[in-house]
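Trainee: Take a look at the structures below.
What follows is calculated from the coordinates using simple rules that are stated; it is not laboratory data. In this text the structure is predicted, and so the values were computed from the model without any measurement. Cβ atoms are built from the backbone, for glycine too; each structure is taken alone.
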Structure P
Amino acid sequence: MFTRFCAAVSKLSLMLAVVGLIAVIVCVQWQVIGRYVFNDTPTWAEALALLLVLFVTAFGLAVGVRDAGHIGLESLVVLLPERWQRRVELLIHALVGLFGVLMVQGGWLWATAKWGEKKPMLPVPDGIDYVPVVIAGALIVLFSIEHIVAIWRGETVKPAWN
């Protein structure tokens, strides 16, 4: 049940990343059309595109962690004896999960510190730039726990996009 939940969250994250990427393309195209066709550059388009890139990256990063697409030293791990492979994999996922916890903590700290300030080109708080860090960190923790549980059970986590 936990694996199905994580797979659903991963699929949702992937879909949100795709929608966000499409929105980035639309924003940039609108900015180009405004500048060269209407001779009136929409100032909000670039700021919104940059904000959307942060969210797309956060969701994509989390899905990459769940689907084991993050940077790893798998070529060295497979050279170890089997009992050490399992231990090292557990350590790797625990460290990735710890990194996620630090992302949540740091992102939350910055988001709350900057929430009172307003973005110059968008009617949103400046702290919203750090919300993707919190989201990605929380998802990384969730997906790292899923990997650790799967290793203990002798299973593998299947990518959500399959």
Structure Q
Amino acid sequence: MAKRSKTAQTAYDIALPVAKEMGFDLVDAEYKKEGQSMFLRLFIDKKGGLGIDDCEEFSKVIDPILDESMKRDEDYFEVSSPGLTRPLETMADYIRYEDQKLEVSLFSEGGHGKQFLATIKGASEESETITFEDEDGNRFDIGLKDIAKAVRHIEF
């Protein structure tokens, strides 16, 4: 789980069941100062991708709930996508991006090298392992704890 401020964690806890009910994954929440202003941001995603309309829809639903449930001092409230190249950190991230190609870096040298390009073919929350398939069709499992960084491979 991401390290969050108390305000961000409270917003996350309130928004999580609402996001699930609406078919979104609540990826993270942050409460931080930018310039002279304070921002509260909720980051959502969904399998198949997210559009601006999704962010707007979730914002319209969650904003009054947050107003009612918590003391809010931010100058700005935003709902956003986590971005195309945000590192995958949780098993939920790997499940959401199944069949997506990733650039993976391991903490130590593995059977496929310390860095490789592979497609997610499955993820087990129970064992916290991800099944990858390399470009030659070989499948292999890597433990979540062994992954230093994994980002989606974007081809233009």
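Trainee: One of P, Q was used to compute Rg/Rh (Cα atoms, Kirkwood Rh), and the result was 1.03. Which label is that?
Mentor: Values: P: 1.09; Q: 1.03.
Attributed to the structure labelled Q.
Trainee: Taking 2.1 as the value of distance in nm of label points 7 Å out along Cα→Cβ at positions 41 and 65 derived from one of the structures shown (P, Q), identify that structure.
Mentor: Structure Q accounts for this read-out.
Trainee: Given that relative contact order in percent (Cα under 8 Å, 6 or more apart), derived from a single structure, equals 28, which label among P, Q identifies that structure?
Mentor: Numbers: P: 28; Q: 18.
It traces back to P.
Trainee: Looking at structures P, Q, which one was helix-only ellipticity at 222 nm (-39500 (n - 2.57) for each DSSP H run of 4 or more, over all residues; to 500) calculated from, given that it came out as -8000? Kindly include the intermediate steps, with their values, before the conclusion.
Mentor: On the way: P: -26000; Q: -8000.
Computing helix-only ellipticity at 222 nm (-39500 (n - 2.57) for each DSSP H run of 4 or more, over all residues; to 500) on every structure in P, Q gives -8000 only for Q.
Trainee: Thinking of P, Q, which structure, once distance in nm of label points 7 Å out along Cα→Cβ at positions 121 and 145 is computed, gives back 2.5? Numbers along the way, then the final one.
Mentor: Values: P: 3.8; Q: 2.5.
Label of the originating structure: Q.
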